[in-house]
Structure P
């Protein structure tokens, strides 16, 4: 039930679905928390729920679509601000217990709210062991002249995780015929696909990669968002039917001709790239939507190996706030889009809302269903990204602050600005090898993308 007259009409659930905003549910959750510590005032809970709604409008803007996690964060903030500390603690405990219950679901990669906590713990411990879990620690590494060593350590960890995925594929041969490498935008899927190819080729396997980007419809056929912008991020922008036809034909030993898509013109040409798959070859799919059921529905599950990649970074600022994974990927994409898709960095920032919406619905919910998980976050990349992008964020904050429909861009720009503000920039990227994943975004890679 939508709350009548509310400037917040919808929220995004953990599974990515968008549902009606219901202030009464917030009031009920607050009242339950209060009751657990002796509270009896339902009316006060309703008043606090109104304040939560008001605060959501202040932070995210009227008619925005915050996530469930955003709403819960604001509930905690409002309770503490109004002096209801015991109720806030009870609410936090309740929220944690619900997360633990969700974590009990069986999955190959255990995830709660689409967060693989075991993996996150491993990432945090690695960062702590290497002194790069905080902004201060990262700055200290740079000051001591140890930046190049951090680059080597990060790359070594990433290469090892990819190699482990290749070993899992080999263990499932000959059943596996397709390896799917999926993950949200700018997580490093293309480089990881190349690295998997290198690892499997070293083991005597021959690999053939199919470029799903070539299956985009012509730009004018893409769905548009509420701003009238063409949406590259939805799976409906891809010719899913043709993808399935070609995958099935390849596994049947037939020769196909894939399309070719030109991002600068927004046009697709059919029947361009000839390819086939021999019995001793494995097909690799590198795609945002590789785990989306409709993309490979023609292929039995037993023939597919699913790898998920995400920037699972654990970097805290001076206030103890962790950098958001999506913000890390946004900065990567702001740079790459400027030279790969002819988009200015602020255009990428402004359009990121539909990237996140599609990720939440069509990509991230699959993190608990995959066969292997790779962390592509590199602590050393943040100082390099700052050197290239920092000056854009004050400009974005000024441009979007008073635009009601761009409040998500304003908030994101402000959040990234506040994190980067305390980081020492690294202008010289020469310590980063040409085979590093970050080269996919900043340029200078030995690989062709």
Structure Q
């Protein structure tokens, strides 16, 4: 990334969780000319043609691919150290959307301004010269933004090639980290560690657990707060809009599940289906965001809806009476059952609040009588006795009757992408 920046070459950050056809299509569409990758991804990237290849990591320590692909170390060893002239303009970055509905879209980030860092620092108290443990992947906007910001602040950045919850705690303790950056599924695995395992590692210097990438349920956020203290910073944003809101630990204590308020330089507004601004608390509407880091459109020329200069996130949400934002779900995931509107996230949050439920997803399936009915996919704790009727009873005791799932399926785990989003198209 630094080398490309010195050359003024744009960098496309590939998602290591994508399938071979997705990566091949993206490389062709984005006109990739140089491919830098770890040896373990050789087969995954095998269908990409017409590019120069370099290996950034080899498990064997030698040139791989039968010696035909040079390593970065060999290139560095053969290069001189002449100063590279500054480029005429920055190359910028291209991030990829999650690709849950098809080929990932490219979202360029050409803007460069130190003032945009204020959008994070206004709500997240990173400090000069500390240490950040980076568990979130760097190809995701969450990891990338905090990696760049931590480097700019002169912080030590701790990276591991693979995520392992105990290794994270060991690294936080060893490097005396004050910030931990991760996605909710990683946080789930941390809090699910046995108490005796967690007790081995001193995490008392953590001031910030920075969570983003997918929804943080009230139950998970509360459990993490109980274990690590008032350190949860829940960011809401997207590849396209960048930062939208951040919930501080104080916000979370006041309203578990909130994504907080817009930081300096950001605006958030809600609109109804007729594009009218919603100002009343508790009323759900489409979420639109204005941010200095927002993109200017996808690389294929498409863009998001724009209202009053604000960009659509594709989500729906509401503000409470204190002005804190809550995300109710995707605007295309709303389920209409018997004429009643249901957003899956509300039911999912109730389900994961059950002591025997680890994670849950709710979908709408076709129904001859009601148009759609709710189907819940539930992952339970080891040794749980919870059955389908118990799931329904739990929801019935907390939500309206029409929000009770009629179908319940139990799974060993939910399919998720690398940033923790549930792959709903793989559930049926």
Identify which of structures P, Q gives the largest calculated value of relative contact order in percent (Cα under 8 Å, 6 or more apart).
P
Across P, Q, Cα Rg over 2.2 N^0.38 Å, for residues 135-310 alone reaches its greatest value in structure P
Identify the structure, out of P, Q, from whose coordinates helix-only ellipticity at 222 nm (-39500 (n - 2.57) for each DSSP H run of 4 or more, over all residues; to 500) was calculated to give -15000.
P
Ranked on volume of the Cα convex hull per residue in Å³, which label among P, Q comes first with the largest value?
Q
log10 I(q)/I(0) by the Debye sum over Cα atoms at q = 0.19 Å⁻¹, for residues 47-206 alone, calculated, reads -1.21; among P, Q the input was structure P
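A short reminder: the numbers here are calculations on the coordinates, not readings from a lab. Not measured: the values here are computed from a predicted model.
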